[in-house]
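What follows are several structures.
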Structure P
Amino acid sequence: MTHATTNADVIAPHSDSLCRQFNQDHPTTVLNMARFFIGSKDQSKNIISASVVQVRHDGLWIDGETLKGERFKLSVSFSGSMQSLAMVRESFLKLGKKADRGLLYQTTLRPIPGQPAGLGVYWPRWSPFLIALAASVSSFFYMYFFPDTKIPLLQWTMEKVGGYGTVRTCVHFAVFLHAFQTATAIYLMRRVSAYKFSWKQMGIWCGCVQFFGIGSMLKLLPIVYNSKFVQDENLMMEKEREGYYLDEETTIEE
């Protein structure tokens with residue numbers, strides 16, 4: 001922002017009184033404005049004090065200090081040329097609301113959920129349905145490799161399902177289905193998920209999906225879906241926050 005020394009600036013003579021009013025009546029607003037309009041999130045968190053040191057018709061200057069004792073001067077422009085003290089106060093309050101909302105967006109961005117720690121998280125949460133499904137599939141695989149089994153229950157099952165041909169068809173379908181689920185899991189982890197899975201994590205997930213099938217897929221899907229949902233939500237909030245910078249320009253003097 002440029003400060004042209006012209007006779008048109010009717011606000012400059014009242015700069016000292018406006019600075020005292022803003023600093024005494026709205027110290028939190030001034031601090032939030034400094035933290036928001038500084039632009040850098042890292043630097044914003046380190047600002048511990050700020051005060052308005054000059055007010056002109058086109059904007060105001062804020063002087064502040066960081067945790068490291070470093071001083072900075074920040075210039076915040078009004079949306080237009082102020083021609084009265086009432087307009088200056090109104091613009092100041094609008095900038096304060098803008099800063100408050102902007103800081104709120106900065107602090108409420110949700111972290112993208114990712115891979116929980118430990119191998120135990122990969123195992124499916126067993127329900128009666130999954131237990132029955134796993135027992136049935138395991139039995140069919142056993143009958144596929146050992147068609148001459150002497151176990152009465154398995155012999156009875158083979159008779160009821162239509163013999164070895166049906167067992168073989170079911171096993172082939174199960175292998176195809178698990179392979180398809182594994183390919184889907186790879187696609188979800190590499191292409192859809194906002195969380196970046198490491199190759200080791202992908203390998204473990206693929207192994208679990210290949211072995212447990214739908215049980216592990218039911219644990220992987222929420223991670224992928226939630227990560228994409230949170231990323232889209234954060235991007236929307238970021239765009240809204242960036243929109244606050246379009247009305248006023250800021251410059252920094254070291």
Structure Q
Amino acid sequence: MAAALMLGTMTAMISGITPAFAEDAKSTQNWQGLYGGLALGGAYSAANPDSNAIVSPYFFAGDKTQLDPLLQRKIDGWDVTGSLLAGYDWQTGNITYGLEGDVSVMDFSETENFSGNYNTNANAFSSSTTIETNFSLSLRPKIGYVQDRVQLYASLGPSISRFKTTHRFSDAAPNSMTFTDTKTAIGVSSAIGAGYMLDDGWVLRGDYVFSYYPDITDGSDNLDNANTDDFKYDSDFQSHNIRIGLIKRF
């Protein structure tokens with residue numbers, strides 16, 4: 001009898017607590033709808049060349065062994081970024097999902113220089129490689145979790161950018177060349193972030209965006225104007241962008 005009474009009392013208590021807990025778990029803010037805004041950030045970006053010298057009538061195997069590690073040095077730097085953001089969120093309880101696009105601009109233009117003397121002879125050489133890019137366009141499906149005024153989210157999708165590669169090489173033979181390649185590259189962009197809803201639909205947001213482009217340049221060139229190429233070019237590119245933005249939800 002006492003056990004039955006105690007069980008009944010506990011059941012009543014749980015029945016009373018559960019609706020209150022469920023109500024607390026629901027977001028009291030509406031995150032569904034169209035939004036747009038601006039973000040400012042700082043990005044560390046790096047190109048990782050896989051370029052190399054080609055064993056040819058001009059370069060010996062010893063020249064390739066010497067030049068390849070120099071041609072493959074990382075080309076990196078820091079830049080200020082600006083982003084225009086737009087997207088749409090749907091909301092089911094505490095879960096949001098949607099699609100976000102952004103156009104980001106920066107002024108990445110970094111150069112790697114080196115010089116020395118060939119191991120195979122006494123001639124001096126010098127090299128300069130410059131990588132440039134100034135925009136990216138991304139479209140990322142997005143999923144998030146909201147609790148009242150806070151939204152946590154992650155997104156992943158394709159990205160497109162345009163890169164210019166310029167390589168200059170000269171030696172005391174004397175020979176010189178300038179290789180230039182401009183390429184529109186497709187990559188992948190991912191982001192994680194958090195937003196805090198202010199009044200009147202304004203949201204203060206911070207995020208980290210990682211972008212990767214596996215192939216930003218292709219080509220080959222010759223140094224001594226012969227019929228055989230002396231250099232082959234290849235590189236990837238990645239960017240780590242940390243941003244603070246102000247978003248308006250409509």
The highest value of distance in nm of label points 7 Å out along Cα→Cβ at positions 30 and 182 among the shown structures P, Q is in P
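If helix-only ellipticity at 222 nm (-39500 (n - 2.57) for each DSSP H run of 4 or more, over all residues; to 500) is computed to be -19500, which of P, Q is the source?
Values: P: -19500; Q: -4500.
Structure of origin is P.
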When percent of Cα pairs over 11 Å apart, for residues 118-165 alone is calculated for structures P, Q, the one with the largest value is Q
Structures P, Q compared on FRET efficiency 1/(1 + (r/R0)^6) of positions 94 and 206 (r between Cβ atoms, R0 = 35 Å, to 0.05): the greatest is Q
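Out of P, Q, which structure matches 4.1 when distance in nm of label points 7 Å out along Cα→Cβ at positions 134 and 150 is calculated? Before the final figure, lay out each step's value.
Working: P: 2.9; Q: 4.1.
Value 4.1 for distance in nm of label points 7 Å out along Cα→Cβ at positions 134 and 150 corresponds to Q out of P, Q.
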Comparing Cα Rg over 2.2 N^0.38 Å across structures P, Q, the largest value goes to P
The value 19.5 for mean count of other Cβ atoms within 10 Å over residues 126-133, derived from one of P, Q, belongs to structure Q
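As an exercise: distance in nm of label points 7 Å out along Cα→Cβ at positions 46 and 214, calculated from one structure in P, Q, equals 2.0. Which structure is it?
Values: P: 5.5; Q: 2.0.
Derived from Q, not from the others.
Rule-based calculations on the coordinates, nothing more; no lab input. The structure displayed is predicted, hence computed values, not measured ones. Cβ atoms are built from the backbone, for glycine too; each structure is taken alone.
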